[in-house]
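Colleague: Okay, got some structures for you below.
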Structure P
Amino acid sequence: MFRRNFLKNSIIGSLSASTIMSLTNKNNPIVKSVPRIISTWKHGVNANKIAWKKLNNGEGGLTAVEYGVRDSENDPNERSVGYGGLPDREGKVTLDACIMDSNNDCGSVSFLENIKNPISVARLVMEKTPHIMLSGKGAYDFAIENGFKSENLLTEQSKKDWENWLKKSEYKPIINIENHDTISMLLIDSDRNLFGACTTSGAAWKMHGRVGDSPIIGAGLFLDNDVGAAAATGLGEAVIRTAGSAMVVECMRNGMSPMEACKEVVHRISNLHRNRPEWEYLQVGFIALSKSGDYAGYSLKKGFNFALTDDKNDSVLIDASYNI
């Protein structure tokens, strides 16, 4: 009996990882497909297409996620990201972003003004400094020193919206309105290495100086190349309180699927905030991507969706499952 078990285990152990994945996934071949990209919200569809092209051109996963989310940063019609983003209560557009690679190297900027592409500044923080995060004027000065130009990010439409808001000055974060908030992107390449990026103009009408979860490694974005990656969207304060993305990855490390992990953390956020004033407008969502290529999206409330791109899906939009 011992000998038979020993031989059986030896044979199984000699199978390659790809063979095991094929055997365990023969009823659902799409699930383990790599490379694969997922990103939050409708504007992730075009962002994915750009990232996919970069990846197929051999430019690498980090460049792919960077230039993918830059598409949203550059679009003045995307009112929660970059140029054209809705301003704070003082009428100033302030930006947050972070980026992370398969070596757990990461870079971040927060409270950045007058620079259109904070995700690219975050990458330079990772590559050119001994730090992970630069903020405010320091982040701005660093960007200018590295060739970025200063420009006004407040479009005429965003200015009009801000002026209309001033008439009542009621603060209530706009999430799920116009079906977007932030953009977070996760990518696994053909070598099963993981990359991620997250960028936002933050909550509209926030206090000047407020920073949400998007530039915080472990809150808005986290990955472990041995396990998987996760990213968040929604009310940043709720994500920060639970170290949301890091907890999703940790749940996957403990054996949960991406869907199970996203559900677990959304349920924690739900339980923590149910009796808080922000419950009325609270929305949070997570996307997750495992080392095997499995993926999921899940949110607290209806309305969250995410984009999927792989060899069999050309940037399709998927309505995420939700809690309530």
Structure Q
Amino acid sequence: MTRIFSGIQPSGIPTLGNYLGALRNWAKLQDGNECIYCVVDLHAITQFQDPATLTQQSREMAATLLAIGIDPVRHTLFLQSQVRAHAQLAWIFNCVARLGWLNRMTQFKDKAGKDRENASVGLYAYPNLMAADIHAYHATHVPVGDDQRQHLELANDIAQKFNHDFGVEFFPTIQPLIMGPAARVMSLRDGTKKMSKSDPSDQSRINLNDDADTIALKVRRAKTDPEPLPSEAAGLAERPEARNLVGIYAALTDTDHQGVLSEHGGQGFGPFKQALADLLVEKLAPIADETRRLLADPAGVDAILRDGAARAAAVADPIVAEAERLVGFLRA
């Protein structure tokens, strides 16, 4: 089977944007593939984290992944920090990657901003750790969005240089896994901005642990314009808030903008928002309920993660040990 790797930072409960853009695809990919899914807490500390909050959010993220349907028996779910092979291979890759390659990484420039000199070395070398995450399992496919394509290209550059330097064909080429058009979910308060956990207004997003009443209230309060919905998708072009709500409905029903407008075009936003709220509650309320059930037993979540880490290490440790042998490290 195809071995797929993907990871997500423990930066709080995922939003609807995280779910439609990536996480529901994680669940779908489990059929017919070997999936290794990771809560990347090593990546999280490239920027300072309160320790207690990091612990809590790591567990919350794991519980949410379980709630959306990740099967920890058939596949592997674990915390990155619990498998030492990630850090071991990342150091080797730090010594393989070139400064010029990292200097071209646009995400570091975005995150560091104008205060580049005050950014952590970890943030700068983040792509090398990401490469290690994937190559430690000889994973061949990674589901990616546009913001990660450059990092995946770097991961392949590192693997090719390692193979060339040591005269081997050890690390395989990683293929980006494209799951069709990604749902780009925008803020409920501003249709020109991406839905984000970092937005100071909780009304701007739908969280996967929101209850039914909260979801309905946020949808009712979502920013719109005074015109009814158009009958044709072209009519959404200059209407970002309308386009966002129609896009959310389309993603949840696996259709497109025109399919939604064929049913709801010509309506005012009142009836459409009610239909959208009902649909969101139908799709998301079971996830929120299951997340709360799992978090009521934190020891149970931790046990699932420990088991996942042991299974992940059983795959990664021999691969990284061979990489160390190729480098010339003496084994104990």
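Coordinate-derived values only; no laboratory data. Keep in mind that this is a model prediction, so the values were computed, not measured. Cβ atoms are built from the backbone, for glycine too; each structure is taken alone.
Colleague: Identify which of structures P, Q gives the largest calculated value of Cα Rg over 2.2 N^0.38 Å, for residues 249-288 alone.
Modeller: The maximum falls on structure P.
Colleague: Once mean count of other Cβ atoms within 10 Å over residues 153-160 is calculated for every structure in P, Q, which label goes with the largest value?
Modeller: Q
Colleague: A further question on this structure: Between structures P, Q, where is mean count of other Cβ atoms within 10 Å over residues 225-232 highest?
Modeller: P
Colleague: Still on this structure, I have one more. Can you spot which of P, Q the value 2, 11, 19, 22, 19, 13, 8, 4, 1, 0, 0 was calculated from, given it is P(r) over Cα pairs in 5 Å bins from 0, in percent, for residues 57-184 alone? Don't jump to the answer; show the numbers that get you there.
Modeller: Numbers: P: 2, 11, 19, 22, 19, 13, 8, 4, 1, 0, 0; Q: 2, 9, 16, 19, 21, 17, 10, 5, 1, 0.
So the calculation was done on P.
Colleague: From P, Q, which structure was Cα extents along the principal axes in Å = 71, 44, 41 calculated on?
Modeller: Values: P: 79, 46, 35; Q: 71, 44, 41.
Label of the source structure: Q.
Colleague: Suppose you compute helix-only ellipticity at 222 nm (-39500 (n - 2.57) for each DSSP H run of 4 or more, over all residues; to 500) for every structure in P, Q: which one lands on -10500? Spell out each step's value before the answer.
Modeller: Details: P: -10500; Q: -16000.
Comparing all candidates, it corresponds to P.
Colleague: Here's another thing I want to ask about it. Determine which structure produced the value 15.3 for Kirkwood radius over Cα pairs in Å, for residues 233-312 alone, calculated from the coordinates; the candidates are P, Q. All intermediate terms of the calculation are to be shown ahead of the outcome.
Modeller: Values: P: 13.0; Q: 15.3.
It traces back to Q.
Colleague: Name the one structure among P, Q that FRET efficiency 1/(1 + (r/R0)^6) of positions 73 and 161 (r between Cβ atoms, R0 = 41 Å, to 0.05) of 0.65 was derived from. Could you put the intermediate results ahead of the total?
Modeller: Values: P: 1.00; Q: 0.65.
The correct label is Q.
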